[in-house]
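Below, each structure is written out as structure tokens.
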Structure P
Amino acid sequence: MNGLSTTVFKAAPAALRIDGAGMAVQKLEGVSGRAIIRIKGWMKTEGSARAQVAVQGYAQGFAQNVWKQLIYAQGDTDWTLFDKEIELPAWTLFCELKFLVEGDGRAWLDEIE
């Protein structure tokens, strides 16, 4: 089941959970061109899942894109903090925060700032 987990979380009441292969995407409002942004949060993995959190920026008409990985984990991991500052290219029109999980297992994402 993908969605909110109310039994496994870093901080109550819930965390985002993906079982098996899947992706959750959130558009980051007001972030464009040469923006420097800081993203902080916690991720946990279980089983043989491979999980990552990244920011993907896009140009007008999706002509270009950039992928900035914030954290990657594989296998059984406890809650791991990531806190990263990234710079987006001047051509960035908008960007998205992506939580991508592949393989068997599950991953959780919580406390995103």
Structure Q
Amino acid sequence: MTTDTRIEDWDEYSAALRARGKELRALHPELVNGFVALNRGAATTKVLDAKTRELISLAVAVTTRCQGCIDAHARKAKAAGATKEEIAEALGVAIAVNAGAAFTYSLHVLDAVQGTDEA
């Protein structure tokens, strides 16, 4: 038995984001056009296939805690043929990188504590 752990209705969330995006476009079209161009450029790759690009995007979306990115790239990853197992492995990389960042910053805390002892 699978338990639904969704905290949001992703289809409703996606529709709301698109509506707000249209609002922002009306207020600042140059900004939105630049963002669209940036995404189009990033999607135009010569070596990485769409599935790999979307798996990377999902890992980055997790590390940056971007719900809109998760929504968009989960849909694109599925459309590119990514399996749940491949997505899970990409998420494992994101988890490990976040743990590595916490570890590294913990070392900075030790440096800071040592620095306060010397003052």
Structure R
Amino acid sequence: MLEVELEAQEKQDINAAKVFEGMGIYAPTLGIIGAVLGLMAVMRNLTDPSKLGPGIAAAFTATIYGIASANLFFLPLAAKLKSVIAVRTRNQDMLIEGLIAIAEGENPRNIESRLLGYLK
């Protein structure tokens, strides 16, 4: 029963991490869309040079925000979540293995040596 619960929880947690991974994948695309919209504003105002600066600035800012949010926030957060999930799953596997060994009445030294394998 514990193994089934652990597997279900791991799948649920991995899906949560994939949300951030997806956000990291699509954030640069949103930055490029912002850049295109900024450049469209520039194209509308080609006759008035005083209005070109804000449009170009918006285009560059959108691109930087998209790339930076992906590479500095979303993708590292997804990787960290996956790492935490893997460690927690390993610890839970070790706990289940130990409980099964105790229930089967195995020698404590054998249990210890088997469970030390999880820590390496």
Just checking, which of P, Q, R has the largest value of relative contact order in percent (Cα under 8 Å, 6 or more apart)? P
So if we calculate Cα Rg over 2.2 N^0.38 Å for every structure here (P, Q, R), which label has the highest result? R
Once distance in nm of label points 7 Å out along Cα→Cβ at positions 45 and 101 is calculated for all of P, Q, R, which comes out largest? R
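None of the figures in this text is laboratory data; all of them are computed from the coordinates on show. Predicted, not measured: the structure shown is a model, and the values here were computed from it. Cβ atoms are built from the backbone, for glycine too; each structure is taken alone.
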